[in-house]
Structures are given as structure tokens and as C-alpha cells.
Structure 1
């Protein structure tokens, strides 16, 4: 089985959970330059950090002059990075 086949099989096996995480993200009011949504943007970043931890990544929330960013690493896979930046 190729690496691509393994990835696609994993996606198929976990599709319902992946879709649930996607829909939870879309419902968050986190893509905004409106300061009224700053707290929701932070909650979204915190949720993503926890979610990435839950699926096996080492995750951290980093402060910026604007909204926080989430950096997640899979230490077992060289070079793998996932970044969430609420705008």
C-alpha cells in the first residue's frame, strides 16, 4: 500500500470526525477584522490548539500583535506543520 493509499484510507476511516471538526470551525465567528469578534477568534485558536493535541500533534498558541496563531508539529514526521491564523 502506497503512502497516499494509507492517507486516503485514514481519511475515509475518520471522515465523520474530520467533518465534525470542520463544521465546528466554520460555526466560529473567527474570520474578522472587527474587534467585536476578537474574543471568539481567540477561542477558535484555543480550540484548534486543543484539537491538534487531540489528534496527536504537539501544539502551541503563540501571541502576535494581532490575533494569536496556532503552531502544531508532528515530531514523528520531519517538516510537518499545521498553522491556524484567525483573521
Structure 2
């Protein structure tokens, strides 16, 4: 039972961190002309029709990486704290 509670807590922690990263890691959505040209070029190169789709995919990946890094840091700090 304790393992189940620990698993649920870890999942809830990760989801919470992902939602926090989704809220705070985001950059402004207004593109300058140069940024728009870069996103169009990248989407053409990757075969994506709409650069907005590429933009959303890239930022979700960045937010996921931020959440994973925060989760790993919290778990390592918790293990360090428990061993002291």
C-alpha cells in the first residue's frame, strides 16, 4: 500500500511540475518578422504545414524537459535529505 501511495505521489508531483512549467516557462507568442521567417523555414524544412504546430511541439518539449529536470532535482534532494 505504501508503494502505491508513493507512486501516486510521484505521478502527482510530476504532473504538478509539468503544469507549473507550462505556466511559467512560456515565452511571448508575438513573433517578430525574423522569428516568423525562421519558424516558416524550419517548418518547411521539417515538412510541417503550419509553423504554429511546430512552435507548439517545440515548446511542449521544452516544458517537458523543464518538468523532468525539476522532478529529478527534487527526487535527488529528497534522497539526500533522507540519508542524512
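Rule-based calculations on the coordinates, nothing more; no lab input. All values reported here derive from a predicted model rather than from experimental measurement.
Structure above, values below:
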{"read-out": "Computed -15000 for helix-only ellipticity at 222 nm (-39500 (n - 2.57) for each DSSP H run of 4 or more, over all residues; to 500) - originating structure among 1, 2", "value": "1"}
{"read-out": "For 16, 33, 25, 16, 10, 2 (P(r) over Cα pairs in 10 Å bins from 0, in percent, calculated) the corresponding structure among 1, 2", "value": "2"}
{"read-out": "Among 1, 2, which structure scores highest (criterion: relative contact order in percent (Cα under 8 Å, 6 or more apart))", "value": "2"}
